[in-house]
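Please find the structures below.
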Structure 1
Amino acid sequence: MGDPVMTRSRHLSRPALASAATAALALGLAVPAHADTLHADGDVLTEGTDVALGIIACDQAIPFSTLLSAVRQGARGTAPVYADGSTVSFDASVLSWPAGMTVDFPTAWPELTLPSDWTARPDGTRSDSAEFQMALRSTVNGPGETTIRWWAGGTSATPGEAPVVLNAETRVTWETAGCRDADTAPTAPGTPSVSARVTGGSLTLSWAASTDAEGDPLTYTVETRDRDDLEWKTVITGLTSTALTLAAPEEGTRSYRVTAVEAGTTAPALSSAPSAPSAAVVVDRGAPNAPSYTTSRGPEYTAPDGTGWWRDSVGVAFASAGDPALPDGSAGSGVTSVTGSATVAAAGPFRITGVARDAALNKNHAVVSGAVDGAAPTVALDCPAEAVVGSATSGTWTASDEAGGSGVAGASAGSLSLVTDAVGARTETLAAGAASDRVGHATSSASCSYRVVYPFAGFFRSVDTDRVNVARAGRDVALSFSLGGDRGLGVLDGAPTFAVSGGALAGEAIDQSGKLPGAGLTYDAASGQYTYLWKTDRAWAGKSGTVSVRLADGTVHSAVFSFTK
């Protein structure tokens, strides 16, 4: 036998049997005399066709069985008779349902196959039996009675006739003891309290326990509903404690309620009314929008790679860009903090991260990057050490930005005309702002020093600065030179000087013949030469040294002499 199945009415299992049984019931047909009949015998606890179960325990399944067999009656053509070898199918229905009674029928129903000479059998011949095993359960104290009607259907012995449908009834009686006279539902649980009104993680619910007048054990069912739900959805059933921790509750603005259910009692189990809904809980596990940001001003320069450059410093301020709605359409938990403003003053590249956090501690960020140039370019002015008086002479300047700076904008080099209108030491200054970097820092001023000199072209009258000049000691020596024109007679800074350095040296004799000019310094406009008549000392005979002529421009021009007697 298969597992029993709970039913209030078992329908005919074959289409032909169902239609035939329906027709017989509709016409009010009884089983005719002198025809085949259906016989139902009770199990060993009963006599005849009735089943007496006696006293049974409350809500206990009491098994019993009935044997169904066909009985040969009458002759073919005179009354409904099964055909030889016919297969007989069975079905049943419960005609009355006392309060608290249920009947379990088998899931698989047996069939009978009649003998091949069934119509020739003598009246009163009974076929083999099909055993139906059932169980009855009652939850109401006192006597009970029900009737089970059996149906048997098979092929008629008369060709062309409808299938033969027979019926029989089994009367079942019992008396139930041990049931409680009444059962009341438990009280509603207390309103659930929540561990947090906003969460991005776990959530704990707790509630006051329900009570049951009969002391039945209780379990709890927890349900939830979000803002766009019309119905409550079950979270968990069979919970025995009065607290529940949800590791990852569904997102949304949710409420929770609890129902108490009797456990271990007779069916149907009674449930309490639901608790009042909990306070709404915002379950938000999504990050807020990345914060927006503004800078105190636009960059002074944007490099080809997109880097913005600011001069000296820049302020960065972050602001909330909001929190997305939850899946149920309700508002997110809301942004509660955003990184404050900052001022970047350190030179070089910078990268600032702004963070937005919502009430559920989710976070998102935005990054602001750029660079600060905090120093002006440097400039250097380079002048020649000497410039010829009256000449067009220039110094050169170069500008460079600091390493890692924004770079020089425009020309990074140039020239500066030097003043050469008079001899002597001079200083020239390049004005501030000759160059600037790309964020607008201008260079400061720069200076250089140089000396404006006469265009000294060397000594003449065979005096050579590249050799030892041999002269007779005590005789005058004409030191002739050119300064590119008449510069006046104040071109010397004192008389030439001679410094003895050693004994006589081999060299080349100079020309000391011819007419010499007057003493001191003279200028000959025809030759464009200055001549200083240098008076040597006889005591220098056999000695050598250097004669030095110091000009008013600060330069000194020398020649080596060796003197003979």
Structure 2
Amino acid sequence: MHDDTGNPAHKATLQDSYAAADLQKLGYKQEMTRSRGLFHILFSTSAVIFASPYGLAAPIATSLVAGGPATIIWGWVAVSFLTLPLACSLGEICAKYPTSAGAYYWCFRLASPQNRLLLSWINGWLTMVGVWTISLSVTFGTAQLIVAGTGIYLPDWDVKPWQTYLIFLAVTAVTVIFCVFFNSILPTIDIISAYWTLLGIIVILVCVSVKAAAGRHSAAFALGHFDPSPSGWTPGWAFFIGLLPVPYTFSAIGMIASMAEEVHNPTADLPRAIVWSIPIGFVGGVFFLVPILFTLPDIATLISVSSGQPVGVMFELIMGSQGGGFGLWFIIFGVGMFCAISISCAASRATWAFARDAALPFPRTFAKINTHLSGGIPLNAILLSTSIQLLLGLIYLGSSAAFNAFVGVAVMCLGSSYAMPVAISLANGRGEVRDSPFSLGRLGAPLNTVAVVWAAFEMVLFSMPAVVPVTPTTMNYASVVFLAFALISAVWYVISGRFHYKGPEIPDGEQVHGSVGEKEVHGQEGEKEEQHSGMLQ
């Protein structure tokens, strides 16, 4: 038996060899470099989750319009608890199938032989659109944050859509540079981002609580004020519309799996990272939101900001000075840049994995690993993911509500892609996941049910416009983009997919029986897998 108590590098090497062997059993060979542990993966792919200040601040205008403080704080509490069952459900499946292919691979392995090919194709395209638009929403949201920060010193600047788009191009360029040329130090950057976020939350909490230049509110206002009139929706539906920032903050939980083939011990670390990202994000969000709600400036002033991004003005009014407001804004901006780098990296891995299974056009091109850059990266997949985001960003030139559309599409696509394997497993009696190293046991069925129902509700919720009556510029184009990509994927399936897409390769020694994919693993293989699992736990 190996001694894992010695040199950490030796332990990581052993873990890598076991992980590579397990990946081979899932049908793939090891191509990426394993350089991430639990903390790296928790603070990198889940950066949008851990970095709740950015996730909550970037789309905060929607919550202010649709109710204000009560929507913000209680929406955060409610959705955090509703998302936890989904995280647990994904963690259970991911622990058994830790591959960068993620949800579409899980669908293929869990579904019946008659349906698995089509279901994995549909899920894969949902995943692709989701990762592209979630990455786009972070880079574009960060660009809008730059506009908001500039507005602190240039309040009369009437920013044009094309100017915002140029700023978006600059932010995207920075993320691509890091993903392409600094991949080897991204795990270190992930840790730096975690410290930046933690210290930033503390600084914001102390500063706004002490200064409160715009005045202080009672607990009744901070925790209970609700005015949905600016949205035009009825009070009940307005509350749900105002939830947008919260599902957005948690929308990337499944993308943690995209980095599976770069993690030392994915069977143990991936489910932990997926599940723990929810309570970590929840606590961070509470400490960020509560002091702001007790010192919130006039809501009408904030929602009337011409750029549509009130964060800069909000902090300036709370601090009572441009310098103070800019300082707090800079914290959120830094979080946004860290998020943009991490989420763009994860999106490229998901793109690479889908191309590897011949589900994208020119699969050999986009599944190629460039071994000359940063120890090996999917350069072509990075460029494809980025190019699609730049094209989708052009929507902003015709619609001021484009950011909400990007967020809505991301939440809809990722939510539905996560829910599909959970629903398939639930419908088949959860037989395939009962031996998962991260088993939910008796709680599995109720947790799976809550996860699927909530994801279905999100699909309806985030196709709605933030305000009514709707105009061409305020329309939520999320459903339009969603249906457009659905049409593209369907056409591509008819033209090419049904001839070339065979789904993930089923490893030797395994067969799929009945309505559930059940492993037929020889006794020696089962004993070896248990030994590996025991040594790594």
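Please treat every number below as a calculation from the coordinates, not as lab data. Keep in mind that what you see is a predicted model, and the values were worked out from it rather than measured. Cβ atoms are built from the backbone, for glycine too; each structure is taken alone.
If FRET efficiency 1/(1 + (r/R0)^6) of positions 105 and 449 (r between Cβ atoms, R0 = 35 Å, to 0.05) computes to 0.00, which of 1, 2 did it come from?
It traces back to 1.
Quick check: -500 is what I get for helix-only ellipticity at 222 nm (-39500 (n - 2.57) for each DSSP H run of 4 or more, over all residues; to 500), calculated from one of 1, 2. Which structure matches?
1
Any idea which of 1, 2 comes out highest on Rg/Rh (Cα atoms, Kirkwood Rh)?
Checked 1, 2; max of Rg/Rh (Cα atoms, Kirkwood Rh) sits with 1.
Given a computed value of 15.9 for mean projected area of the Cα convex hull in nm², for residues 121-384 alone, which structure among 1, 2 does it belong to?
Label of the source structure: 2.
For relative contact order in percent (Cα under 8 Å, 6 or more apart), which of the structures 1, 2 scores highest?
Top value of relative contact order in percent (Cα under 8 Å, 6 or more apart), among 1, 2, belongs to structure 2.
Of structures 1, 2, which gives 2.0 when distance in nm of label points 7 Å out along Cα→Cβ at positions 57 and 73 is computed from the coordinates?
This figure was derived from 2.
Tell me which structure, out of 1, 2, gives 4.6 once distance in nm of label points 7 Å out along Cα→Cβ at positions 185 and 241 is calculated.
The read-out was computed on structure 2.
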